[in-house]
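So, here come the structures, one by one.
None of the figures in this text is laboratory data; all of them are computed from the coordinates on show. The structure presented is a predicted model; accordingly, all values stated were derived computationally and were not measured. Cβ atoms are built from the backbone, for glycine too; each structure is taken alone.
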Structure 1
Amino acid sequence: MIDSVGAWVALVNGKIVRAAEVTQGEAVVVAAGKIIGVAREGDLGSEIARVDVGGRTITPGLIDLHTHGAVGHTFNEPTAEAFAAITRENARRGVTSLLATLAPAPLADLAQCFAFAREWMRGNHAGAQILGAHLESPYVNGAQKGALDPENIRQPDDGSVDALLEFADGLKILVLAPELPGALALVEKLARRGIVPAAGHSLARDSDVRAAMRVGLRHVTHVWSAMSTVVREGPWRKPGLLEAALTFDGLTVEMICDNKHLPATLMQLGYKCIGADRLCVISDATSGAGLPQGSRFKMGGMEYEVADGVGMMFDRTAFAGSSTLLNEMIPVLLDVVGVPLAEAIRMMTLTPARVIGVAERKGRIAPGMDADLAIFDADWTAWKAMIGGKWATP
């Protein structure tokens, strides 16, 4: 393991993916946990140690804003075993930062998970860095619950949110249905606390979304999944959350690109309408990620299985998250959706960093940024990942 603290290290002989371009013949120079800069390989001094990446692709470390788990564990398990397994598996795939995403559960259980995540973030760990929690929350519309546990769905105005906001320092995103009673007040409260309010699992009309945006809504959960779309009332068409996500510039939007949740045409439509500066690619991975076909897995109090390369309800009425981690979505973006490489990587790095307010230190290969880097083979398996200037251990 190379530790760059106190030493200068240059990653050479690679293709470097920056926010707007891909370059060759340059080196990424790292020291003291930060990116010092990008320099022509011929300009490097002899005192700088070199790591030859063998023509592989160097990207900023991937950032997954919405991931519930992997390899048989979820973040709803407040244990070192679960958090270590998930974060190590993500680092092995080139994901250097993520939000620990929680499914609805009893309030006491959620409080335990938040408390454990807060303590975990204070320590030093070998896997992907947890930047905070993402609550795919109790405050959703039961008619759009998807695979969420209906036993733990609540109303925004039932007084329960104050118990969750005791952990506001580590909560980055909270999902809600903006059409529910009390939702607008909750959006405003979240925005004041610096938590990103996200619309999802919802039957909202575009008018509900506009009203929520006026008080702080700015993000949308997994476009096309568990959300309203246009309906007719007599001769009038009434747009839903989907049309708002595709249209409103004030919203950033998540999209699952596992080539299972959405067919190519919808992914292409999402990319064309929303664009790389508003669209975040997420895994929405569950504990089924990394498990073989037919494996059973749990999320909260619900059980599902891996079938046809995706998480499934047993009755096949809904997907249950993906079984694909973020690096495996890169070839889908490139080969199926037709996204240029720099933009595909931006939707997994800089754009999510901007959503949660960490773009000043993560998401780009540029001077002063955290030395979070991923090096990929031609098939987009991760050769190595660097987190804070240190090589992540498998």
Structure 2
Amino acid sequence: MKLLEGIRILDLTNVLAGPFTTLYLALCGAEVIKIENPDGGDLARKLGNVPDLNKQLMGTSFLAQNANKKSMTLNLKEQEGKEIFLKLVKTADVIVENYRPAVMERLGLSYKVLSELNSRIIYCAISGFGQTGPDAYKPAYDQIIQGLSGVMAVNGDERLNPLRCGFPVCDTVGGLNGAFAIMGALFYREKTGEGQFIDIALLDSIMPLMGWVAANLLIGKQAPQLLGNDNFTAAPSGTFVTKNGYINIAANQQLQWETLTQILGVPELVNDPRFKERDIRKNNRKALTPLLEEKLKQQDTVYWVEIFNKNGVPAGEILSLEDALTQPQVQHRKTIENIETPGIGEIPLFNLTAHFEKTPASIDTPPPRLGAHTEEVLAELGYSPEQIDTFKQKGII
């Protein structure tokens, strides 16, 4: 049995945040029907670094987050398209959309309308700033939210700041927030029988992830320091130079610090007034780092990683993305699995990273071609082949 077996989700989302939400639900076993514009579908179908796949409307950006879903084309601007959608709503448990606020209302498909049709429906709206407030109707992309949330302000160092995160962290976290909220709403519905409206904002979603940094400012009245690859909570904790590259070390506890000095052959630093206590070491990290790197530069990264971890000092290599994706631990956890995709071949995709003992997730079907399941869904709703042909001629599907 799958965790969300029997749950039907109507996915009206595009690009990243919304599709990431529904991907997690699809991997958990929900039936996700991706409802796309007949004219090209999800914009992500055209995004990626393989032009041929973009032309096929199967860009790498789309492939990354649409496994286990069905694709149905439907023009919601046309009355007949709306009528089909309303029939689907009667059969659904969840609706997810990431339009700007009021778009669905203008289409005559607001939560109020849909909940009157199906009182158990859970409606999740994902947007940059939420459904209300002075910025609600502003357009938003991930980097805009990174800038407005403070994320870019706390990244980097005095040489490079502001600095964006190297992947669309706000979109992705917003998607996770949406999946978490929908699961909670499904649990509430099990107890009450009632659906509800969920308002997810990317700006809201990302800010709590800076909880420790924000707490230092909000409670401790200390603005964040630009420390680059150093950890603001402890020292030595960050990135250091070795003989052949770099190493991450997190000697966050006093015992770990003392053990590190023994391994590096500098035990005298333990009683050095500049480094004796945790908070003092943090303030003197610029003096401490060169003293440690003088020793670290005598051996390769792998040597230090092994000896530090063996002695209880957390340390790790800094891998390239390719090496990170293929490392033995990731392979063991089956974080990435291959799925045969018609017309493309076998492609690697991320699986659900929560390992359920009794309801394991899996990648069962590849990302769908645009409209691949339109006729199947319409036939299930009772439409005849002749009616479906008429819808095609009119551009409804």
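Please compute relative contact order in percent (Cα under 8 Å, 6 or more apart) for structures 1, 2 and give me the label with the greatest value. Show your work: numbers first, answer last.
Working: 1: 22; 2: 19.
When relative contact order in percent (Cα under 8 Å, 6 or more apart) is computed for each of 1, 2, structure 1 gives the biggest number.
Figure out for me which of the structures 1, 2 the number 0.35 belongs to, where FRET efficiency 1/(1 + (r/R0)^6) of positions 148 and 268 (r between Cβ atoms, R0 = 25 Å, to 0.05) was derived from the coordinates. Write out the running numbers ahead of the final one.
Working: 1: 0.35; 2: 0.00.
Among 1, 2, the structure yielding 0.35 for FRET efficiency 1/(1 + (r/R0)^6) of positions 148 and 268 (r between Cβ atoms, R0 = 25 Å, to 0.05) is 1.
Work out distance in nm of label points 7 Å out along Cα→Cβ at positions 52 and 196 for each of structures 1, 2, then name the structure with the largest result.
2
Kindly point out which one of 1, 2 the value 15.1 was derived from, the read-out being mean count of other Cβ atoms within 10 Å over residues 20-27. If you can, show how the numbers build up before the last one.
On the way: 1: 15.1; 2: 26.4.
Of the structures listed, the value fits 1.
One of 1, 2 was used to calculate distance in nm of label points 7 Å out along Cα→Cβ at positions 92 and 332, giving 4.2; which? Mind dumping the intermediate values first?
Numbers: 1: 2.0; 2: 4.2.
The read-out comes from structure 2.
Work out the source of -11000 here, i.e. which of 1, 2 gives that when helix-only ellipticity at 222 nm (-39500 (n - 2.57) for each DSSP H run of 4 or more, over all residues; to 500) is computed.
Values: 1: -6000; 2: -11000.
That value comes from structure 2.
Of the structures 1, 2, report the one carrying the highest value of mean projected area of the Cα convex hull in nm², for residues 60-219 alone. All intermediate terms of the calculation are to be shown ahead of the outcome.
Details: 1: 9.3; 2: 12.3.
For this comparison of mean projected area of the Cα convex hull in nm², for residues 60-219 alone, the top structure is 2.
Have a look at 1, 2 and say which one yields 35, 22, 20 for semi-axes √(5λ) of the Cα gyration tensor in Å, as calculated.
Details: 1: 35, 22, 20; 2: 48, 24, 19.
This figure was derived from 1.
If mean count of other Cβ atoms within 10 Å over residues 44-51 is calculated from each of 1, 2, which structure is the one that comes out at 16.6?
Values: 1: 12.8; 2: 16.6.
The read-out comes from structure 2.
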